[in-house]
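The structures considered in this document are given below.
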Structure I
Amino acid sequence: MTLYKSPETITVNHCRNSTHTMSEYQFLHFLAIDRPLDHEQLKFMQRQSRRGTLTRREFTVEYHDDDFDGKTLGMMRRGFDLHVHFANFGIRQLMFRLPHGFPGGVTALQPYLIKHQIVWSQDKTGPGGVLQVNPAGDTERWNDYFCDIEDLLKELTPVRELLIQGDLRPLYLAWLACEPPEAEEPPVPAGLKVLPQPLQLMADFYEVRECLIQVAADESTAISETVAPSLPILPWLEKKSEKQRIALLEQLLNDDSGVVRADVLQSIRETVTPTQWPSTKTSRTLEDLLQRAQERKHVLQREKQAAEEEQRRKHLAVLAENPDRIVKKITKLVSQRTLANYAEAVTLLCDLREALGPSAGPHFTSSVAT
């Protein structure tokens, strides 16, 4: 039953209910980046669910006691460019619509594809398609909640742009997230050592451990300017006639600026010869990576523990140098008669006892306590 309807927004049976608590939770979000949905696309999207909020730019719905039965891939082919499906019982799916395909085609994608988990769905006509990332998992593998899931898709919008430019890093991170058993490592893309924030967010969403990325990055080269060049906007614009520039300005002012921008950027991309993203072929397996990541994690833990112990040693040395000053501070804290200050005073007293050693410490601190 439609509760509200306008040419731009449709809200139907929104299922959020603050008084209804269920163990299962699902959240689905679709975004149209390049252009808003037209009338026919909007009608198709309406038929996919009786719940949620639909506009010409996005669709959101959440479930506590039901499932989404819409045609997700069809929605991506008919207007949406980005999609996330999160469920606390093991679903973490991302979908990216690439209207002009991936630079290098399926050949470039193939090393990273995994049956049922990382899938490229080619359009029936044209070079475009949809990249689906849906690692196998259950409640035992994932945390049952991801903070700020409602904002995730908008923050991941730059990842789609990276894929359009031929960046292999999102594909490699997806491969790590899927953890295919006994799989040989695909080519390691350049630029893994320092991930841009959207890619780091993607890694966080899939709970790809930092130490695993660091191990993988051992074989990753730096990104050169020729790999990720800025689009030649000014040279492209200079080749346009005065009449064409005026027409473009009129479009920006009169039409949907987002649509115009998307069309112009694609027109500029078509003038640039795609540069293959550099990568390094290795002989490592996923098992090798996981083992090395575990070893590195232990090393980092030992280093952290040693650093904390050194910091503790310095702290105790400072206390031992002037115990009377610490006693004055403890006395002042106790006089203020608050739970927080009592707790701080007890901590300082215990630290002072340890700092003065087993012979002087107990006697000195006992006198302070009395």
Structure II
Amino acid sequence: MKTVALLLDSDLSRSLRILAGVQEVLSAIPETRLAPLHHNQTETLLHLLASGAVDGVIGAFLGDRWLEDLKPFGVPLVNIGTVSAITSVPSVLPDFAAAGRLAADAFARNGWRRSAIVYERAGHASRLMHEGFVRRAAELGLALAVVPADVVCSDAAQLGRWLATLPEGTGCFCASDFLARQAVQALIARGRAVPASVAVVGVGDSPLDSVLAAKPLSSIVLPDLQIGRVAAAKMAAMLDGGALRTASETLPPVRLVVRESSALFLCPDPLVARAVGHIEANLFRPCGTDALARRLGASKRSLELRFKVALGRPPAAEWRRRRHREICRLLADTAIPLAEIAALAGEGEPSYFWNAFRKAEGVTPARYRATRQTANPV
């Protein structure tokens, strides 16, 4: 029997998702068991290693120097931690720069021509998100404001004073849901409407931060489940005699989940702006025009006419267009299994998803993915 220890991250939500991915892979391997450890149980881990009770460790490691205590035991190590750049052992991590690009793309797609970023300069992942966001914002022609170096982002008062200077119609990307919650609270405290004045997007899809925020947070979902799967597969290969140094990998973010903090499409017609925001927030739920009109307090006829004037198509067509575009992005930019994409899209039967996609694109989802990912490897 081989035992793999999993040293969890301090972020409970992230840890549970990674744990699920690791369990999924290791449970299918005979004579292998998993030993999850709380993130602060380093001494317990060292004791287990010293006693020979652990054959490999997947962990949210703090850094290369921190890893020096584990290396003498000679067991395979796979890092899933994001605190610092680790080069001494293989890592499986989110592509944080891609998360920044995804946020900038979302702002541009919904008409936000001004952007801002709030990030922690001391954080490795945060810096990568900043780099990705700034580069994409420049490519898209978005005006950009960056939180000054002398502002402590975790200090609501300091952050609020800077946020209050942002122009109307700014999309603000925050490199964590904690910072997004701070930003929403600070903006509202200073009389700024969220998202009508400033839209806010975070990272991590933290249920706690979203619940505690004054507005439910839009957030970029990181590939935690996939990270668990890949890290476990990497560990299994190493335990099976593979090289102790296997290549590190980064996995693209899953998607941006839109909630109230950014659910608005900037356009001259306020009814269409709110309606498209609602469509974005309910992309993979049925979005009938009757129900949408009732929710917005408008007649179906009026909503359809105003959509045609503003966008040149009715609400149902706009929903289908945005939904299909997101399905195509999931296929092209992520490694999420086709069955999971079908389930996310509300088409639990893979055959139905296959037929609907082929009708729209002329190729199957698998072929579409293979073609796009050959051109742009995930």
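Each value in this text was obtained by applying a stated rule to the coordinates, not by laboratory testing. Everything numeric in this text was worked out from a predicted model, so none of it was measured. Cβ atoms are built from the backbone, for glycine too; each structure is taken alone.
The figures follow:
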| quantity | calculated |
| --- | --- |
| Read-out Cα extents along the principal axes in Å, for residues 247-294 alone, computed value 58, 25, 9, structure in I, II | I |
| Identity of the structure behind 39 (criterion: percent of Cα pairs over 39 Å apart, calculated), options I, II | I |
| Source structure (of I, II) for distance in nm of label points 7 Å out along Cα→Cβ at positions 151 and 215, computed value 1.7 | II |
